[in-house]
Structure I
Amino acid sequence: MARARRNTGSARGDGREGASLDDADKAIIELLQHDGRMPYTRLAQSVQLSEAAVRQRVQRLVDDNVVQIVGVTDPLRLGFRRQAMIGIKTEGDITAVADALAGIAEADYVVYTAGSFDLLVEMVCEDDDHLLALLNDKVRCLPGVRSTETFVYLRLHKQTYEWGVR
C-alpha cells in the first residue's frame with residue numbers, strides 16, 4: 001500500500017514547500033493509495049500516460065519523499081501487543097529531543113505539536129514491560145525531557161492512508 005509520507009520531506013510540515021504535483025502525479029498517488037501494488041501498466045492506462053512515463057513519475061515521487069510504498073502491517077499479528085502515544089513536554093532544544101526520540105527503534109512516529117505537549121511519539125512494543133523499559137530507560141532520561149504522559153492504545157478503530165491529494 002502506498003501512503004503519503006508523514007515522517008520526511010515536504011509532508012513533514014517543517015516549513016519546506018510541497019513538491020510541485022500536476023494532475024497526473026495526483027492521480028497516480030490516489031491510485032497507489034488505493035492499491036500500492038498496482039502494476040505500472042494499469043497505472044499508465046488510468047492516467048493516460050506511457051508505462052515508462054509512469055515509472056519515472058513514481059520514482060520521482062519516491063525520491064522526492066512525496067510517497068513511500070510500503071507494506072502496512074498489523075503490529076498485533078507480528079507480536080507487538082502494546083502500542084502507546086507518549087506526550088512529551090520539553091525544555092531547551094526541542095529538535096535535539098525529537099532527534100533522540102526518532103533514533104529509538106520502537107518509535108514509529110515523532111511529531112512536533114502545539115498545545116499541552118511539545119512532542120508526540122508513538123511507540124510499538126512487545127508488551128507492557130517493554131513499554132515501561134522504553135519509558136524509563138530511553139525516553140524519560142533524555143536530556144530536555146521535562147515530563148511525559150502515556151496514552152495506551154486499547155484498540156485501533158480506524159487507520160487509513162487514502163486521504164487523497166489536493
Structure II
Amino acid sequence: MDRTFVMVKPDGVQRGLVGEIVSRLEAKGLKMAAARLEMMPEARVTEQYREHLEKPFFPTLRQYIMSGPCFLMVWEGKDIVPIVRKMVGATNPAAAEPGTIRGDLALDIGRNVIHASDSPESAKREIGIHFSPEELVDYTRIDEAVLYE
C-alpha cells in the first residue's frame with residue numbers, strides 16, 4: 001500500500017476538527033499507520049516547509065505552525081496521495097469545492113486547517129521528517145478485503 005503524510009494544523013486542532021478529519025479519512029477506507037499530537041519544533045517546521053524558506057510568507061507560516069499543537073498522521077491506501085489531496089481540496093478555501101475538508105471547514109488561505117503531501121516523493125520525505133520507521137504500525141484492517149479488488 002502507498003502512504004501519505006497528513007497534518008491537522010494548529011487552527012484545526014484548536015477548533016476541535018481532528019476527529020472530523022480522521023473520521024472522513026477512515027470512512028473513505030484509508031488506514032491510519034501513525035499519529036501524534038505535538039508542538040512542532042522549529043527544526044522540523046523548517047525542514048517540512050523548506051521549499052518556502054526564501055518566500056516572504058515563510059516567517060509567518062513558521063510562526064503559525066509553531067503557535068499551537070499539530071496532529072501529525074501517516075495514512076495508507078492504494079493511490080492514496082491523489083485521493084487525500086482531492087479530499088483536502090484547494091489550498092485556498094475560497095476555491096475549494098464543497099464536500100472537501102477545506103471547502104467545508106476552512107475560510108482563509110493562511111488558516112486552511114490541514115496539510116497533505118502533494119506527491120508520493122513528498123509523502124516519503126515528509127513521513128521521514130516526522131516519524132521513525134518504528135513508529136509506523138503495520139496491520140490489516142478488517143474491511144480491506146472489500147475495499148480493493
Structure III
Amino acid sequence: MPPKKFKFRLEQMLEMKRKKEEEEQNKLIALRREQAQEFQFKAQREQELVNVHEELKTKRLTGALNINELRWFPQHIKNLEAKIKYHELRIQELEIKIEEQKQAVAKAMMERKAYEKLKENQKAAFEAEIEAAEALLLDELATIKFARDMAKKAEEY
C-alpha cells in the first residue's frame with residue numbers, strides 16, 4: 001500500500017488569495033506608474049513656463065513684443081500655472097490612492113500568509129500522524145518478532 005500523500009483541503013482558497021495579492025500588487029504598480037507620469041507632466045509644464053517667461057523677457061528687452069503677444073503671454077502663463085496646479089493636485093490624489101493600495105496589498109498578503117501557515121501546520125500534523133503510525137507498526141513488528149523468537153527458544157528447550 002503506497003503511503004498517503006498530503007492534500008490541503010483549502011488549496012483552491014490559498015490560490016485565490018495568491019491571485020488576489022498579485023492583483024493588488026499590480027494595481028499598486030499601476031498607480032505608481034501613473035504618479036511617475038504625473039511628475040513627468042508637471043516637470044514638462046514647469047519647463048514650458050520657464051521657457052515662456054524667458055521668451056517674454058527676451059522680447060521685452062529687444063522691444064519685439066507686439067500687442068497680440070501682450071494679450072497672449074499672460075493667458076498662456078495662467079494656463080500653464082493652472083496645468084501645473086492640476087498636476088500637483090493629481091499627484092496628491094495619487095499619493096492617497098497609493099497609501100490605500102499599500103494597505104490593500106498588506107491585507108491580501110496577511111490573508112495569504114495565514115492560509116500558508118494553516119497549510120504548513122496541517123502538513124506537519126499529517127506528517128506527525130504518519131510517523132506515529134509507522135512507529136506503531138514498527139513496534140508491532142518488533143513485538144511479533146520478539147514473540148516468535150521467544151517461542152523458538154521455548155521449543156528448543
One of I, II, III was used to calculate helix-only ellipticity at 222 nm (-39500 (n - 2.57) for each DSSP H run of 4 or more, over all residues; to 500), yielding -34500; that structure is III
Figure out for me which of the structures I, II, III the number 26 belongs to, where relative contact order in percent (Cα under 8 Å, 6 or more apart) was derived from the coordinates. I
One of I, II, III was used to compute semi-axes √(5λ) of the Cα gyration tensor in Å, for residues 39-78 alone, and the result was 22, 11, 5. Which label is that? III
Can you spot which of I, II, III the value 81, 13, 9 was calculated from, given it is semi-axes √(5λ) of the Cα gyration tensor in Å? III
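Every number in this text was worked out from the coordinates using simple rules, so none of it is lab data. Here the structure is a predicted model, which is why all the values come from computation and not from measurement.
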